[in-house]
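So, here's a batch of structures to check.
Each reported figure results from applying straightforward, stated rules to the coordinates on display, with no laboratory input. Everything numeric here is computed off the predicted structure, so don't read it as measured data. Cβ atoms are built from the backbone, for glycine too; each structure is taken alone.
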Structure 1
Amino acid sequence: MNAESIPQERRGVPCRTPCRRRQAPELHMAVLFDSENKVFTIHTENTTYQMKVDSLGSLLHLYYGRKTKGCMDYLLTYADRGFSGNPYDAGTDRTYSMDALPQELPSLGTGDYRNPALIIRNGDGSVSCDLRFKGYGIEEGKYGLEGLPAVYAESGDKAQTLRVYMEDQVTGVDAELLYGVLPEYDIITRSLVIANRGEKRIYVEKAAPACLDFLSGNYDIISFYGRHAMERNFQRIPAAHGSYTIGSRRGTSSHQYSPFFILADRKADEDSGSCYGLSFVYSGGFKGEVETDQYNQTRAVLGLQEEQLSYPLEKGERFVVPEVVMSFSAEGFSALSHNFHRCFRNNLCRGYYKNRVRPILVNSWEASYFDFDGDSLLALARQARELGIEMLVLDDGWFGDRNDDNRGLGDWTVNRDKLKYSMGELAEKINSLGLKFGLWIEPEMVSEDSRLYREHPDWALQIPGRKPVRSRNQLVLDFSRTEVADFIFEQICSVLDHANIEYVKWDMNRSLSDVYSAAGDQGKVLYDYMLGVYRFLERLIQRYPNLLIEGCSGGGGRYDAGMLYYTPQIWCSDNTDAVDRLKIQYGTSFGFPVSACGSHVSTVPNHQTGRVTSLKTRGITAMPGTFGYELDLGKLTDEEKEEVKEQIREYHRFAPLIQNGLYYRLSSPFEDEAAAWEFVSEDGSQVLIQAVTTQIHGNMTAIYVKLRGLETDSVYEDENRKRYGGGALMETGLPLPAGMGEYRAWQMYLRRVEER
């Protein structure tokens, strides 16, 4: 490890000398350290990130943006700013203040009154953490995080890790700042490890691994809000003086806000302009803040939700903060999305199905709800086989005394009286029809009307002396306790060990409240709960390496990068209405790849909205995702069955392009007369365009859709041998076919050809 020390004596006027000129290093190296000027520079393919250790040992942020050379410390300005405090080390220099300087890890108690990234309560009750530079290390590969999901590097990836070591010399608090670099994706990750070297217990009360300080500029904040069955709606607002906050106090990343946001130039759009994306690799409560301060500087912070966080650390103990994935694009939102899509698809998702096309499934829920037995499931499987569907998933109701959603959770034993078969027998019968078999579970939950709760009421999160808050008539098991999670794990494995189950849908149907553990410090419960969930998932993956796990929390209530590390696909929303899905999937696409989006064709009238849309529209809307069906196949007409067969053939044909191609949003379902999107293969040879009209009027004007990502000088041919110039398709677009009726869907496939 290379290490640079800062002198213990730090009194005196800070150095304002600009970086000394030196020969510029080659930019193919991801992480560079200029020891003379104490400047760290991180390069990716198209971006540069830079920070500086100043003469007081403070770690100051200098620059993040378009790739460049040189030292950017000239961006720092110093002035005597009223009511902005000065560190004692600065002596009589009133122009040096943490209240105005851009920092990598701003902490409460240093004279910086903006949103902090770190709050430490010390053993004497004081709230202060003054971290100064101690050393650094640069290593090949990408760091990992103990017990937490994180982006990883494959062999051959040009990844590097920068570790910056900071210390508070008074309290003995150490901080290790971690920067992971995937240059080819323009991805930089940030994490943080807090360690207590002092004699007294400390408490971590806020921890945000990512902080971006912008010294100038006017920005828009793009965030994604929603509710159950209507998640990740696009919202764009100007960053103004004050603080804009998104987050979740629900113990999950939540339906209400996505732990992902974008900071963009005011004029940035899909194809142009600078924009910054931040995605939290964590599935519990979070907080994202954007603050414009008194000097028109903007600070963006993303990390753990600080409410109900007071994590104790005894001497020698460490607290690992989940990471944030960051990316910058100077070419608009499409390029930014592609950075995240590639990274998550290739360097976050894992397992057998990481790069494989997922099986087309039919889920039993909307076909039968709780009203089924083994024979009705076999009938559904035979109908699925005839249509070309590849997997049957048995949803809720197969275990314990589970005949409605008021009982049985926690009793993960097969109800043979209901099924008429053991799970192994049922799986064998379904397999003999040529179908894979999958199963729904909800391991984090317990019903009061269950054997488990009657025997272990203290295993549920609830406050002594108070009646618990119910949601869906169920309580939450205390997964912060290993003995609780271990008990459930063994029950689930006893089912999986005795049946050929190739898919598991992991559901979680309520938010956390009554956050109190019968064992442990209450300030650590929410964080340790999430660690318990991750530990369970990791054990499941290690035990069943070919098992496909689909995440679900009432649909999209835990749709985040943390879950993708364990579940390469997540049920996008409980709302299967095709028209609503246009908006839900649009917002989701900004930060998450299509390969992660669980999307199904359901029955009409839709069970969430009552809306009627054509089978064609439902099929095309569901295709940009992990395609499947959720309806009673026996009620389809012969004509509809033929259409389903065709949809399945089409999906098989286009699935590699859909899963691995570059995804472009061609229009907005929030603003335009049609929702349109496009897939372009990485080599540019194949193009798939899909669209659904969202408005219809008398004497309708033509709707043109401009394509993106094509080669200007190339020629493209449709399946009727009609040819189009790539430049014209992007400049003027394609007219959607005219026709009567609401929510008409359209699809076109193009391939690049040699011009004759």
Structure 2
Amino acid sequence: MDIPAQTATRIARQIATEIGANPAQVTAAADLLDGGATVPFVARYRKEVTGGLDDTQLRTLAERLSYLREMEARRASILGSIRDQGKLTDDLARAIGTAETKAALEDIYLPFKPKRRTKAMIARENGLEPLLRAIQADPSRDPAALAPAYLSEAVDSPKAALDGARDILVEELSENAEVLGPLRDFMRRDARISARVVPGKEEAGAKFSDYFAHSEGWSGIPGHRALAILRAAKEEVVTIEIAPEPETGTARAEGIVARGLGAVGQGPGAEWLRGVAGWAWRVRLSNTMYIDLLTELRARSHAEAIQVFARNLRDLLLAAPAGPRATLGLDPGIRTGCKIAVVDGTGKLLDTATIYPFQPKNDLRGAEATLLALIAKHGVDLIAIGNGTASRESERLVADVLKRLPKGVKAPTKVIVSEAGASVYSASELAAKEFPDLDVSLRGAVSIARRLQDPLAELVKVPPQSIGVGQYQHDVDQRQLAKSLEAVVEDAVNAVGVDLNTASAPLLAHVAGLGPSLAQAIVAHRDAQGAFPSRAALKKVAGLGPKAFQQCAGFLRVQGPEPLDASAVHPEAYGVARKIVAACGRDLRSLMGDAGALKAVNARDFVTDDFGLPTVRDILAELEKPGRDPRPGFVTASFAEGVEDIKDLRPGMSLEGTVTNVAAFGAFVDIGVHQDGLVHVSQLADRFVKDPHEVVKAGDVVRVRVTEVDVPRKRIGLTMRKDNAPTDRPAREPAKPAPRATQAAPKGAGAFGSALADALRKR
């Protein structure tokens, strides 16, 4: 979109303030993004151009740039519309030009906006606008005495005349930006949101009982609590009101509307005008404000929930990989049996089986024999056990099998793995193409095994919304959610890098500059021609042009004759890297990884017009640790023996577990009892914690202590505080463990997935 230079400068200045940068950085980044560059590419390989803006800053920049450009387009459209009506004045043009939000623009445009036939229009047609102006001109006169002069065939009484004048004034007040702006600001500051139970819905909506008679300030309500109320309203359990405080707030709101009349003095006319202002608030403007604030609250809560989901997803995608080790995936089941899949270090499927150690077949010996045989046959190093139904029973079975391994056979490490999204993948078109002859349930076992080896490579095959780390994920704006989660996946994939010769099409699709079609083309070329010998060989892929190569090359890794192809050094900078190597008088392969030699290099000596100091420093860092993986080292939680069910828990127990989700109010932890427990934010540390993510993230292994167990309601309260640490939690508020889902959720989503209305009580 073409916008005037002055406007572009203003936008750049505004965004710079918001992201903590300067306008020149914003302008440079905007030019790159407008030219088709991706955020990961710009963040990694154009630091000198943008002044080192990171991916978070760049994504915010891109989002705000789009919003502000749209607003400028709307500003121009409004100016044109009012100008065409012949109603544009200098003051009006100035007000439109200085409006800072879309809402403010629309407030100004409201009186000029084409609209359907209104009561005010009819009143004007009936000649009643002069009556209103007469009252405004001399408020000392009695409107009832003025009204008879305006009777006509269409206006049969003084009351009808005054009602028509009132309709005109109410419309004018309702379209007055100088009324709407201050009124909206007042409501944002002082309004309260209240929820009341619908009579007769007490039992059916019991999970929302905290909101049967609830009221709190609109501006301070946390997003998760707002979403709980909104869901309760959607299910018709409660009604919602957003209004000023009744004792004084209503009078203040009416006063703001009345100020839109200007100085009206004293007299019957003045009283009538002020009465109409109150009427305008009660009949129209209070409802307008309700809709505006409800919309804002929903948007605010959605943004918060999406941010929580995105952050948890990022942590999950960047969880520690177990690495290229032969892995047995076990998808537990009772009636239908436990599905087993063995994959090699590259994720290639080697073997499958189904065992029936539990009811109704109880073939324990057969199950143990099968497991022993598969471990021995394939040299299994890891056993990934899904965390669904019968997971602890399956873990106990595996533990017994490992005790029976012959001497000299190394016992594999058993790990409980989240099943979230495995069933979605197994039934997907992608899984069908990958394993056309494999039973759907066995595909799930493959997914469980692979996600232990490399969570990122496997989880990209599952729609992010199905991974089950979201907060009210089904309630939020699905388009915005998908956009945000896709950005997270893209950033995670490109932060780690992708092996060009082993990566699946779904993984390649998230590499900067590629996408699904080019990813498929790469895999097809690889299948037809064999492994890529170099990054440069990518240029032979049909449809992959210079721009796409520039964007993707740095994030792809190739083990071949060119050592730099296996690093994050971009092909465009190979010349700089070779100059550094030459200056050290070393062979490239021998120099890579030699921190001592590289630290002696002065980066400034290699700065050129094309490659600035940030790029040279990145090259040196990459040569020092080529192909480094930013993900942490692999660790796993050890669940306590004999603690397999919620009934086994006792307050005071110290247990190890894995963080499954982090929300604004605390963290959910899997402790191996088929029911995640909740560590409330006040119980995360021996200090005040504002944001739980400061302390834990999804995938972390933590030590917790049981504080509460509610078996009937399936709730577990946990703490990470020391035994003698004081609590800053209000005494009236008990810890609230997580319930199991009460509505459909993705398999393995755990306590968090879709039962939050029960778990997310008032803090």
Structure 3
Amino acid sequence: MNRFHLPISISAKLMAAEIASRELAVSDRRADRLTMNRYKNLFLATSAFVCMVALSADASAQAAPQAEAVSPEITVFASPEDYKTLAGSGSYLSAEDLAKFEDPDINSMLEEIPGLYIQEEDGFGLRPNIGMRAALSDRTAKVTVMEDGILIAPAPYAQPSAYYFPRAARMQGIEVVKGPASIRFGPYTTGGAINMISTQIPTANKGLAKLRVGSDGLADLHLNYGATVGNWGYLFETTQEKSDGFKKLPNGADTGFEIGSFLGKLRYTTDSGNQYFEFKYEYTDEVSDETYYGLTDADFAADPFQRYAGTQVDEMDNEHWQTVLTHNYQFTSEATLKTQLYQTWFDRNWYKLSKVGGLSFSSAASDATLFSVLKGGNSAAECLAAPDTTNCSATDLAVKANNRQYETSGIQIQLNFTAGIHSFEIGMRDHTDEMTRIQWEDDYYMSAGTMALYNAGVPGASGGSNNRFEQAKATAYYIYDDINLGKLTITPGIRREEIDGKRVARLTNTTSHSSSISETLLGVGVTYEVSDSLLFVAGANDGFSATGVTKNEAETSKNFEAGFRYNAGEKKLEVMGFFTDFDNMIATCTVSSGCLNEGDTYDAGAVEVKGIELVASTVFITSGYEFPIQITYTYSDTEFQTAFSASLYELWGEVEAGDELPYVPEHQLGLSLGASIGKWDMNARVKYKSEQRTTAGQGSAGATNSIGSFIVTDLSASRSIGDNTKVNLYINNLFDNEYEVSRHPDGLRPGAPRSIAVGISTSF
């Protein structure tokens, strides 16, 4: 893995004097403030933790005698089993489910859940694009993503695009909530919420070690160890992931990634057991040789796994930190108060090809000279003779440093109590997030297939939208109530979101945009117990999506669902119909969606989405052997209700009433088969997606505005060695199918080819 730091160092040396005084002053003030905030918050968190531990003796001495021992609440459900009676759609992937394939790709894991629309991009799940019930999938910007109940996107209100996503390899469970129950989590309630459950502190000494190696230089290591000794519990964990990548550059350079993740937890439980304090620290570092450039149709047909020479210096380099301080107090067996303080930092620089000869991908690909340079042909002769701004500008390769820093902080409080037939959950969140851009552009020429720097840009020197500060301050409140009327349960909920945002031009320190949004959201779910095994479910809720800091209007919708759940031992069946009526679907222009006017918003007006979600599973048992089987299916029908023009937003373009949404397949089907025979466990999964449009339209999309249907099959097998050790075999894309997954951003992208990995795991 080659880290490319030359442009940064050269650019810094070339910084112009007339710009330096202003820019450095702004930068220093910002850096000083961030540094002070980090130290301040770490000091406050540590001090608070120490003080609370010191005071806990008094609290425990005064605890009510009826208080029962309380353990950390880690799920958005009261327990992993409660999703079965949830007044709305819900899914839960347990540690056992996740262990079947030991796949760190979150896309592969979530595709077993109906109602999710996943637009793959890099083949590794580094930056997932997840939508729910047709809420747009670009950068998972319209789904509430949490880790252990805490918002995890870099700036979920100011800049909701999720350029960071928790590494699935260190998770012990995943929860998905859709429908009226999403009112509790927000801020995105149209699609729903995803909660990633990190490894929890064990109640006794416990450790785990996993190693996996495989195709394309794959090497994964996962270690954790924790224990509870007296009142104290702790956990240390690391995951280390590496791959050389499956795409090929002409110069033979890697196209893979290296990711290291570290987690530490420390918990103190009072003698009475009625309260605990927990401190969590997480750090993740990623370097990936990823690009935004895909392929033309012709090049994809020739070799879908090639990459253009002009992307050879492209690299994502990011770091993520999070600290969380949790206090959980159980007043009685019927009342619990949970308070969480959190702070997150995310620094990233995606250094990637932006333009060729001043033109975007599609324009450059249609120009013979520029396309030749992109593929490794020499720049113009006069440029090679004199590589400077005069001679090279017509054929140069502009590489943009998309350098950004994010910071979020907040407090959230959750009170749960029971009063008669009512089970209340009352919560609030006070949240601030910020994003700072300090970007620049470097210019290269191509010589004998190698890119050479000839003009280093100045960090943060340009004006406009490239260099700015964005901030959002949000306060949310909600009340959620389970009203138990015997066989009938009614769950009304209300949520209030208040968001103030601004965008400031960094060089001029002037506010270019400001916004203020206040929305009250209602939801109600109903369950009726037809029998011990059959539950009828229905619900309705207001949908809401914040739109960043440039617009005083949020995306809103009305969401409805109805269906049933059948649970009889190993036989399970859930069928849910849904209808989403968007009042005003809003898309935000992002480079990842193929839109160049970054930050602009486009209103689609009314949009209707309807569909069916199905999950059916059972386990066949014969002669002591177990054969589980599960089928998932999603049917989706989408339709714009009005005509409008969004010509600069490639995913929509010129829309007519009746057009379908892009990247929403009409049919998705999943089949999982397993076998447990003695010391052997074997699993197979098959996923099918029908053809997807890549731009809005109706009727036949044509080859250039769609990606074809595909089927992918994965296999895994493990054998126990002794009581605590297993050896594993994994084969992804068993039949080595070549298939398209996306046309955005900038050209066709392939799904991952067949890969084989072997591993060993042991617990101790």
Top of 1, 2, 3 by distance in nm of label points 7 Å out along Cα→Cβ at positions 193 and 425, largest first
1
Among 1, 2, 3, which structure scores highest (criterion: mean count of other Cβ atoms within 10 Å over residues 441-448):
2
To which of 1, 2, 3 does the computed value 0.80 (FRET efficiency 1/(1 + (r/R0)^6) of positions 105 and 337 (r between Cβ atoms, R0 = 35 Å, to 0.05)) belong?
1
If P(r) over Cα pairs in 5 Å bins from 0, in percent, for residues 177-368 alone is calculated for 1, 2, 3, the one returning 1, 7, 10, 10, 9, 9, 7, 7, 7, 7, 6, 5, 4, 4, 3, 2, 1, 1, 0, 0 is structure 2
Structure from which -3500 was derived, helix-only ellipticity at 222 nm (-39500 (n - 2.57) for each DSSP H run of 4 or more, over all residues; to 500), options 1, 2, 3
3
